[in-house]
Structure 1
Amino acid sequence: MPSSVMPTSRRPDAQAPAAVSAVGLRKSYGDKTVLDGIDLRIPAGSVFALLGPNGAGKTTAVKILSTLISADGGQAQVAGHDLATAPQAVRAAIGVTGQFSAVDGLITGEENMLLMADLHHLPRPEGRRTAAELLARFDLTDAAGKPASTYSGGMKRRLDLAMTLVGNPRIIFLDEPTTGLDPRSRHNMWQIIRELVTSGVTVLLTTQYLEEADELADRIAVLHNGTIAAEGTAEELKRLIPGGHVRLRFTDPAAYHHATTALPTATHDTEALTLQLPSDGSQHALRTLLDTLDTAGIHADELTVHTPDLDDVFFALTDTTAAIKETVR
């Protein structure tokens, strides 16, 4: 994906306390190993994405961390509580929005919210106030009195997430929250997630949508065959994959020929007056190239940085994991 300006991502504080941590998580069903000893550390107030194809183990990881199922091995802490010894404390600190909506279509949106408030043992006045505030926050006030079965897919997902927030969790697990949504509804959900994180909520997101991970996540772990094939920021992951390059375009043939001499390793296109040089797109690599051009007195009319996108990363890691098996720290 070409870009003359390198994108930047919001980086979580590496020293922030871990909202979620896991070491050596394992889970098998019969002779099938679903999770094969994965390690995770998610700083508080960040978005962490588990990216992987169907069957990679994403949902299993969420189910373990949210206490829905137990691990066969390994240790994990959520909100400072050990999964094995303090599951009730973990449940009190988290919210979970699964792949499939928990909304009851036979009752209204407001009644779904009030039911969730009752499950959290909120006093009736507080439950009604919380329900009204969340319905307004998710732009569902006008539809609050209608059966949830009449809601669109995007409205149901918003209601589902609103129900998750009734207990004011500081850690939220979102398991493929935008699957099946149209592009507008997906972008609306992304904005809601960003607002949650801005307020200090920690989000563990599972997704198959590469754009979603790129848009939302501070860090991404690519899960494949039960193991983490790579982990890092979106930009770090993109630099794992070969194919990045810098393209120089000239309008002056003399400047072009001068550049071919100064940059002998570049690929030449004399007809288009362009040069292409392998590059990881890093600041250091670009500075080195620009210094070389300045020293040689060469002026390029256009410089474009091309870096692999998450599509390239995903396919490379899930197709040739044995060849690219590392974690970016």
Structure 2
Amino acid sequence: MTTVFPQADPANHQPHVLHATDRIWPETNCYVDLWIEVLSAAGLPPEAMLGFTLSQDFEGDQFTFFKVPLEDLESLYDIRVTELAIFDRPENHVLEQISRGRLCLLEMDSFYLPDTRGLTYGTEHGKTTVAINRLDVAGRSMDYFHNGGFFSLSGEDFSGIFQHHLTEKDPPFLPYTEFAKFPARKVEASHMRAEAERLLGRHFARRPDHNPVRAFANVFPAQAAVLAEREFAYFHKYAFNTLRQLGANFELLAAHLIWLDRAEQATHALKIAETAKSAQFVLARALARKKFEPLATALDPAIDAWDAVMAGLGAELAHTREAA
């Protein structure tokens, strides 16, 4: 076996609908976006895994960088993910696992990923996760899932991504690597739905004790005032780790709730996503004008929506338990 998903082709890949350009947040973060595309390539519904978004919290300087728990992937899809030890050239390990039908997810440097052209490609080093579907070491090329798409790279980018420029005096290239084992047969749709309902209750129980949007709103103007003293390029890093993580998280929650036929609560989740997007524009204007008062109320609709979605889900889950 030379590829994990033989039908996948970067030249005509169609991103999953969760990455459609008309969404509020077409991309979320590298890890979740990658799994959305991988599950889609495997013929599985990624919407089923998104209950974990309920547990997102405000961590003081950022919102939780939300990632699908590996145990959820196993219980929903029977996909088993664990760490892969790297003690040889990473390419050799990837080739071995591809030959066994397993997909390797590696933390790599986005400086060498051509799909990040205009962002970090060739200009800025940064950690990101890719999943390699096809690897040709002799031909120096590979096909890989990254963010919301499926791409290929070759030549000098291949040498760069695998750090071929390192000498014997440099520390070895030992990227953190996971590998996914897929089941021989796909699980039944009824199993995925039942597990998604069970996990919804589990993640609801793990939700923050207090409204995290309100906690962020309380420090938002002060953080923006400090941000104004930095170079404007830092705005993008701050916005990515705060407003984008918040908004994208709850847009995915909305997709999950719609998939579970809970459209009413999905409406509240979408309000959080929309408010986070508009707050990003308000923040940009505030930085340009050095006037931060509008930020004090910019997140009010999202604060109310968080309370509403949690109250609504709490009532629905309680009713479900009573009916059982």
Structure 3
Amino acid sequence: MRSRILTPLILCLAAAPAAGQSVPPLSTFSIAACDPETGFWGVAVQSRVVGAGSIVPAAEADAGAIATQAAANVSFKRRGLELLRAGRSAEEVRAEFVRSDPGIADRQFAIADRECRVAAFTGDSTSAWAGHRTGAGYSVQGNILAGPEVVEAMARAYEEATAARRPFGERLLASLKAGQAAGGDRRGRQGAGMLIVKRGAGYGGGDDIYADLHVEDHVEPILELERVYGVWMSLFHPEDHFLPNGSQAIAAPAGPHICLLRNLLARAGHGTATQAEYCAFDEEVITALKSFQRASNLPVRAALTPEVAARLRDVAAARPAP
């Protein structure tokens, strides 16, 4: 009996990393991005390592975002945000990390600063395939990937989602999904995560954490992250998730997203505005919506489609504020 009890304990202790023992590298792919128009900074990541969503990302509203991976130097997150907060540019922070870290050849990281400038680094000793691509307001990077096509697909997907005016979180997810579809991490899948910040956008307005979502261990971590993101956004940010401001069809018949719809319709000259925080998709809103559809030569029905929402946003934006 004693032997049966001790044997699993001995095996667990043998499997536990000893003090000073090397930890598994964060061989992964990620995106660090920002949107100065909407005030978002964020990082999304997928890896064949449990807890990647906890280890890789860091972000602070009005300061910047950082992703650190490969032989991740997690002190980059604290140090980098301190430098960004002090007004240093992404390139200046990159240069400081390269100058001060003796293990820099094993590192990979990306930075987006407060002005949405980006900088990235892939060390010469990171495991192939490793590399990064940068574009307007974003950087995509990875190591132990199927090939350069992974980051190329990620970059293309993010740019297409941005051009389509999709919500910021959906752009990050689109990039991850494209990277996985192009081959992703050569070793497989396990953990994923997303961190998004915006000034005053946290729970109850008490902090800046717009979303901090983790999938620690899953056979399809990106798809599970996407599912959890949808649940989170439906509950905490419906005005950014559902049409007309978001991209999802109105599934909830009442909420702040309906107030947004009502006020956009009023701005476009149909119906009356409201100061309420919680509105219903009632006859008053439906009548105004149909009036707008009729005036815009769109199909007239009690439904808000992406086409109608896009037209409504454009018309409302062109009208002077009341």
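Data for the structure
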item: Origin of the value 24.0, 80, where Rg and Dmax of the Cα atoms in Å was derived from one of 1, 2, 3; result: 1
item: Structure from which -14000 was derived, helix-only ellipticity at 222 nm (-39500 (n - 2.57) for each DSSP H run of 4 or more, over all residues; to 500), options 1, 2, 3; result: 2
item: With mean count of other Cβ atoms within 10 Å over residues 224-231 derived as 21.4, matching label from 1, 2, 3; result: 1
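Read-outs throughout are calculated quantities, based only on the coordinates presented, and are distinct from any laboratory measurement. No experiment lies behind these values; they were computed from the predicted model shown. Cβ atoms are built from the backbone, for glycine too; each structure is taken alone.
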